[in-house]
Structure P
């Protein structure tokens with residue numbers, strides 16, 4: 001079952017079941033994390049330590065996301081019945097004044113985003129980029145894979161990070177949707193899923209509100 005999730009100025013249809021952590025509001029974030037930890041452990045006494053560890057891990061994740069400018073953080077609970085996939089979606093509203101104060105066409109905005117990103121020191125870490133018209137606007141996708149070495153009992157693994165830079169229709173603004181998952185081996189399937197989710201975006205009349 002799909003549902004709509006709101007972030008400032010936009011709605012996105014998320015397939016399955018996701019948990020929203022409003023990282024921009026520390027108190028609301030803490031409440032959402034506490035509620036998720038209780039849900040996962042059914043508030044059972046024997047899982048008190050697990051519940052506490054989960055709260056700590058999610059709090060650290062939310063704090064890091066907040067420091068990075070994330071507005072909303074969504075965690076996948078179940079994409080399809082019986083399938084739990086470790087996946088997150090972070091929504092950013094970068095404070096960029098790309099083309100002045102007048103609304104600009106999406107392609108021009110994305111062209112400038114691409115040139116700006118190409119000039120950054122970490123640009124070589126990203127590949128498999130693509131410009132595409134999805135939904136009501138133009139988007140720029142780029143991907144990177146982060147390798148995590150083995151650490152004690154934890155085996156080595158990879159994290160696939162997919163950034164979608166999206167021109168907000170009828171403005172000079174951009175939104176950034178960052179998908180992250182530890183099942184990098186399913187890359188092509190995941191890229192299709194992320195594309196469908198980006199295509200579902202529906203914009204408010206005034207994205208600045």
Structure Q
């Protein structure tokens with residue numbers, strides 16, 4: 001699927017993002033609830049789950065228009081460009097998570113200009129090590145091939161996927177991070193607290 005389709009984002013359905021009520025939310029499969037509702041660093045969880053075999057592949061990072069739901073989540077005016085970063089997070093050599101970050105230009109000021117130059121460093125590590133970080137409640141979505149809007153680098157994915165997203169604030173400046181768990185991600189059926197030891 002060509003990335004150019006994102007230029008007509010209003011014509012494409014988006015996932016139905018909604019706030020996850022609690023870890024007992026019955027609309028979410030039980031084995032996914034811990035991963036989706038966890039408020040800690042997903043980057044660190046993936047590093048632990050992979051025994052340290054964790055890498056980041058940057059697919060794209062450039063100024064473009066966010067999608068409609070992303071603009072609403074960030075309270076951005078229409079047609080306002082943002083820095084959009086798309087990456088794949090690999091565990092044990094397998095593509096585990098597709099992450100998409102929307103960083104408004106107003107956020108990329110002062111000391112946060114460094115967010116323009118993350119390269120292959122995980123954004124999550126920076127967020128959770130910043131003492132000014134705050135986070136809005138997690139939203140979750142069940143994602144199908146009809147509304148996934150995944151990059152062509154991931155190939156064709158027909159299975160249902162689960163994802164989550166949150167608005168973070170650094171120095172009170174917002175950014176939106178969406179994380180979609182890919183079919184190769186297997187640790188979802190393991191406890192977050194059991195079996196995730198460093199090797």
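State the single structure among P, Q that was used to calculate distance in nm of label points 7 Å out along Cα→Cβ at positions 91 and 171, giving 1.2.
Numbers: P: 1.2; Q: 3.3.
The value was obtained from structure P.
Rg and Dmax of the Cα atoms in Å was computed and gave 16.1, 47; which structure, P, Q, did it come from? Working shown, then result.
Numbers: P: 17.9, 58; Q: 16.1, 47.
Going through each structure in turn, the value belongs to Q.
Suppose helix-only ellipticity at 222 nm (-39500 (n - 2.57) for each DSSP H run of 4 or more, over all residues; to 500) works out to -10000; of P, Q, which structure was it derived from?
On the way: P: -10000; Q: -3500.
Only structure P yields this read-out.
Please state which of the structures P, Q yields 18.8, 58 when Rg and Dmax of the Cα atoms in Å, for residues 43-114 alone is computed from it. Don't skip to the end; give the middle numbers.
On the way: P: 18.8, 58; Q: 14.6, 43.
It must be structure P, since only it matches.
Work out relative contact order in percent (Cα under 8 Å, 6 or more apart) for each of structures P, Q, then name the structure with the largest result. Write down the numbers at each step before the final one.
Numbers: P: 22; Q: 28.
Structure Q gives the largest value of relative contact order in percent (Cα under 8 Å, 6 or more apart) among P, Q.
Given a computed value of 57, 32, 30 for Cα extents along the principal axes in Å, for residues 35-154 alone, which structure among P, Q does it belong to?
Numbers: P: 57, 32, 30; Q: 42, 38, 27.
Considering all the candidates, the number was obtained from P.
Values quoted throughout were computed directly from the atomic coordinates according to the rules given, and no laboratory measurement underlies them. Just so it is clear, the model here is predicted, and its values are computed rather than measured. Cβ atoms are built from the backbone, for glycine too; each structure is taken alone.
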